[in-house]
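Listed after this line are the structures, all set down as structure tokens.
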Structure 1
Amino acid sequence: MERRTFIKGFLGVSALAGLAAITGCGLTGKAAAGGSDKTIKLIVTESAPYQEPTKIAQKALEAEGWKVEVKYVTDIVQPNFAVANGEFDANYFQHASYLAQFTKDKNLAVDTAFYMYGSPGGVYSLKHKSVEDLPQGAKIAIPVDPANNGRALALLAKAGVLRVDEAKSVIHLSQNDILENPKNISFTEVDQQSLSKTLADVDAGFLFVRLGAELGLTPRDALLFEEDADALPFICVVAAKPGFAETEKGKALQKAYQSEEVRTWFSDYIGGVLPTPWDRDPVADRKAWDN
């Protein structure tokens, strides 16, 4: 998931601060409670892979008699609190790993309702042709947020550049788990959306496939790239309260979001770099990567 904006140390933001952010945006529980049973309220991030499918889904739902209210935001704290508080039915802005970490830290009852698109990533470089070319003391940029922080480390470890604690899942891996670093690589943690902007200033950097594509880079250009199994925790999701997916609203929303028109949009977006793994089971996947 990738999210539009990350702030260093976001997992230290208190629940009270999150609630304050919601109040500051004029979002109240009373407003949501006033909606009818045929009203679906969504909170979505301002980015093409989220906005455009939402617009398509909204049009399809309204054609079937639903009233759809969408609030677009750049905040990555507000949406989960807003759903947990019942102010919105669902949100669409994050991947499964971020959702799992955030809800655990904040003790929120928000789950994956259904999958939207996969967000694999890799280690890219504008200076070196292969991972073997990385010099002693190389500087590598990685995402600052804990949910994505270990992805480059896991790839480098698999390639033999580092040795890390193999008992740690990629979703919990961090620099503290590096056991051997023979090339004395240094890691710079930066905001996720700034990774593509800083790539020219470092020896290599981790990029989501979408950010790489925006620079004209494909997975074939990456020094290292995640395989399907590695990217499982990072499938972007529509999230809601537990049980929402089985409700009339939940089923209608999933049908609209997972329509052929939406699939076609993803196929056309930046050469189809974002997969749509709609046939996967989020519950089974969670068990696989959470162990």
Structure 2
Amino acid sequence: MDFHGIDLNLLVAFDALMTERNVTRAAARVGVSQPAMSAALARLRKLWGDPLFARSADGLLPTPRARELAVPIAQALHQLQVALVERPAFNPSEARAVFKLGLSDYPAYVLLPALLQALAEQAPGVSVNVHAFNDRDHTVDMLDNGLIDAAVGVPPTQAAARILNRTVLRDEFVTIVAHDHPVARRAMTLKAYLALRHVLVSPEQDLYGVVDQALAQQGKQRELALTLPQMFAVPSLIARTRLTATVMRRVAMSAAGSHKLVMFPPPVTLPPMTFDLIWHRRSESHPAQQWFRELIAEVAGQL
């Protein structure tokens, strides 16, 4: 490759296309016309000898080559911005900004309302674009590709130096049954627990959870009647059936029909469930991103 043929503006255009996945929005992001952005894309394709983006119903889909280029180009542009542009301090009360936040179901239900309240009080001009995910490793892809600024969820399965995280939410497990279930009037012993049929919450569609791991260590196994990905649907199911489930306490407590449930400590020892704030190293020193992450951690710490 002839580096003399690389125009820095082409790298800016590439980064905008990776972020927006749309030629019109990418053009608006960098302040050029749509034809100019289309011309830049044509030059990028010629430069790297790769289509880079394919059109689809969901917008521009990056090719494997584009995904390889995305992170180093974004990091290089960020370093240039830090070196060449003196950024003013971030003032949340006056800022007009959009933060892209990845949330799994639990933090979306537990954390998001309090976060929006804090934003309304501290940064009324700031809005949040929430992206849902169930696969914990999908978070890394979204951060790499600039689809989100940060995420709150279960940490990825494998550590990566470019992905940073800190624990912001914790919850403990409880076992729930309907208030008129015969076992509700007795202690939830391990024998009684194993005699029941269970609901397993598995956002990633596994058939084996933390309860099953704990039981296996004792040579025990429970009978599953239902596996589903939506944890907040479970309390109403339990309230109307003779099934049981072991869920996080806030899930049971926040259910509309929580008064129809009886909660027990699980008869097996389970570790607390933790949710991390996760972000990309390239945004580590960005003032606005720093402020947003600290606000998330602060709000989560008050729950």
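For structures 1, 2, calculate distance in nm of label points 7 Å out along Cα→Cβ at positions 137 and 153 and state which one comes out highest.
Numbers: 1: 2.4; 2: 1.3.
Max of distance in nm of label points 7 Å out along Cα→Cβ at positions 137 and 153: 1.
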For FRET efficiency 1/(1 + (r/R0)^6) of positions 73 and 185 (r between Cβ atoms, R0 = 35 Å, to 0.05), find whichever of 1, 2 sits highest and give me its label. 1
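Hey, mean count of other Cβ atoms within 10 Å over residues 57-64 derived from one of 1, 2 reads 12.4; which structure? Show your work: numbers first, answer last.
Numbers: 1: 16.2; 2: 12.4.
This figure was derived from 2.
Have a look at 1, 2 and say which one yields 1.5 for distance in nm of label points 7 Å out along Cα→Cβ at positions 49 and 193, as calculated. Don't jump to the answer; show the numbers that get you there.
On the way: 1: 1.5; 2: 6.1.
For distance in nm of label points 7 Å out along Cα→Cβ at positions 49 and 193, the value 1.5 is produced by structure 1.
Assuming 20 is relative contact order in percent (Cα under 8 Å, 6 or more apart) as calculated from a single structure, say which of 1, 2 it is.
On the way: 1: 27; 2: 20.
Derived from the structure labelled 2.
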Structure responsible for -11500, with helix-only ellipticity at 222 nm (-39500 (n - 2.57) for each DSSP H run of 4 or more, over all residues; to 500) calculated and labels 1, 2 on offer: 2
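For the read-out FRET efficiency 1/(1 + (r/R0)^6) of positions 97 and 217 (r between Cβ atoms, R0 = 41 Å, to 0.05), a value of 0.95 was computed from one structure; give its label from 1, 2.
Working: 1: 0.95; 2: 0.30.
The value was obtained from structure 1.
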Source structure (of 1, 2) for mean count of other Cβ atoms within 10 Å over residues 105-112, computed value 19.9: 2
A value of 46, 22, 16 was derived for semi-axes √(5λ) of the Cα gyration tensor in Å; which structure in 1, 2 was it taken from? 2
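Bear in mind that the values in this text are calculations on the coordinates, not laboratory data. Small disclaimer: the values here were computed from a predicted structure and weren't measured. Cβ atoms are built from the backbone, for glycine too; each structure is taken alone.
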